[in-house]
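These are the structures in question, set out in turn.
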Structure I
Amino acid sequence: MRNFEIRMELASPNLFERFAGMRAVYATTITDRTLEVVGRGPTPESSHEAAHTQWELAQLAEAAVMYP
């Protein structure tokens with residue numbers, strides 16, 4: 001069974017996020033020590049949702065590589 005780790009932190013916005021008007025950006029990291037994805041967003045909820053979406057896509061890609 002995999003052990004997941006989910007971390008959320010307040011990050012400084014990158015150039016694109018500044019142009020979009022974001023003053024604060026949250027970054028959520030999901031890892032199981034094999035895969036690691038980061039989701040960013042203006043609220044904690046949106047960063048978590050972005051990370052969750054990235055995690056699902058990474059799981060699909062990993063399965064496609066393992067079982068072509």
Structure II
Amino acid sequence: MTLKEILVKMREQGMPVLLSDKTGDWEAGQLLESLSEMKLKRQAYLQPGMYISEIDAGGYLGTVLYKLIKKD
């Protein structure tokens with residue numbers, strides 16, 4: 001699954017979370033609008049309630065891209 005597919009799914013489901021990285025906190029729709037197509041095409045994994053992680057070339061979990069934070 002790509003990062004774009006995960007973000008679209010989160011937006012469509014109206015998940016009440018923010019995605020946090022070292023630069024700030026974002027809603028899924030904001031990231032869909034601001035990230036480059038290259039970044040959105042990255043293979044990724046969503047661990048519900050915890051994080052979105054990159055999948056490396058070997059198929060293993062790599063770098064955590066975003067931590068999920070519940071919205072108030």
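What follows draws every value from the coordinates through simple rules; no lab data is involved. Computed from a prediction, not measured in an experiment: that's the story for all the values here. Cβ atoms are built from the backbone, for glycine too; each structure is taken alone.
Computed values, structure above
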read-out	value
Identity of the structure behind 1.07 (criterion: Rg/Rh (Cα atoms, Kirkwood Rh), calculated), options I, II	I
Test item: relative contact order in percent (Cα under 8 Å, 6 or more apart) calculated as 24, pick one of I, II	I
Highest-scoring label, criterion being FRET efficiency 1/(1 + (r/R0)^6) of positions 2 and 18 (r between Cβ atoms, R0 = 25 Å, to 0.05), among I, II	II
For 1.2 (distance in nm of label points 7 Å out along Cα→Cβ at positions 10 and 34, calculated) the corresponding structure among I, II	II
Which of I, II yields -8000 [helix-only ellipticity at 222 nm (-39500 (n - 2.57) for each DSSP H run of 4 or more, over all residues; to 500), calculated]	II
